[in-house]
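Take a look at the structures listed below.
Rule-based calculations on the coordinates, nothing more; no lab input. Owing to the predicted nature of the structure, the values given are computational and were not obtained by experimental measurement. Cβ atoms are built from the backbone, for glycine too; each structure is taken alone.
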Structure P
């Protein structure tokens, strides 16, 4: 029994060490940060308080650009941005086989109409159908979830919760810098999951595309704060982004996530200006 406990303790310490190494890697990148205080105008325009981190790989000298660096280091609940790694967990455990498998609607009417229908992986990601991921959570369990989180070095890697979904109401938390680190590894197929599963998750993350670029992203909203994270793929390289803002007006504020990111990306020619 003592030997088992020692082995478990050693594995836990190794996982935490790995997570620390990943965070240290992010910290190293932050040494070359270009603080963009001028981006405050985009937040002021929409009366929003928050942060954004952008890592631009379109040339040899990778640029890390950040507005409100102090907040970018602070951890927040990932909310539905967690659907990105959570989908990998579900695929890896075999709970879901592919993007075509259907999850029948449970008949519970929720406040967002697109939730009130059958879902597959693609629609569950697009519609942010929490009830589908609650099914995944029940099947995976806290112990397995903690193991996945530690292996990923995802934020504080804590899936515990007193009530509700741990990625919304629980203790799980991640910073904007850590979101970027995770997204970079996913884009490069460097996560500890099969190549096929990483490619599938990236495919269902597609929001918009043209012949020259692809936007892959996921929103998240916890109630008090909201996220938009992802990247824009260009022939010259990807541009990663992670934004979070306070949402004191709740639903009235959530549109601000995307418009602020889009305007900032457009200002650095990382996303085309939309023609009305």
Structure Q
């Protein structure tokens, strides 16, 4: 597919917590669909998650459980949302997070995501702007002189992500990239709606905490963007980070979950 001929859908979800596999759910969903001619359509809705919003999530998105009373459940609107994104290329900032929740919301119908091109604007930013240092959405927006809207609400983050992605597309075209499949951060959703190389990180970490099992991780530093490989023994999961003993540093450290690129069992365990 030629980039200039594609309709993109930029999406964002706000959630009750970080882990769909442990019961966290979508509480707000927003999307912006932009045609090759620049025509725009939006999808925006608060969602009753049928469970309380965690204090950590509320501190970020300021969506309270009271705001969600009487709103439709995700099962009541997910088909409408899938109709909205049909035949488009999906863009999200930290796509693994958002698509994990969409995948969970689809349940047994998650095969509807099969074959979608999904672009991670966060990974694109890391590739195209290596000197920023911090890669949260607001930091990248400020670097690109993009006005920051009401952070951590779905449509506001969607609009900011679209502006960031437009800048990224300009640079990609300057580099001669014309097709969606050639964008460095693109992947095609498989039958589970996830990246084919993406292990169930949350479950692996939880089991390691229970069993005190060392794991090997690839971790990207938020300070210098460098990636290191290290062995850790997970101790506890918090709202947005993992507490673990780092065998490289021989000390207990906090690891941001969004900076853990890969997790696997370490065959050379240190006990």
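Points worth noting:
- When mean count of other Cβ atoms within 10 Å over residues 47-54 is computed for each of P, Q, the largest belongs to: P
- Identity of the structure behind -9000 (criterion: helix-only ellipticity at 222 nm (-39500 (n - 2.57) for each DSSP H run of 4 or more, over all residues; to 500), calculated), options P, Q: Q
- Each of structures P, Q was scored by relative contact order in percent (Cα under 8 Å, 6 or more apart); the highest score is held by P.
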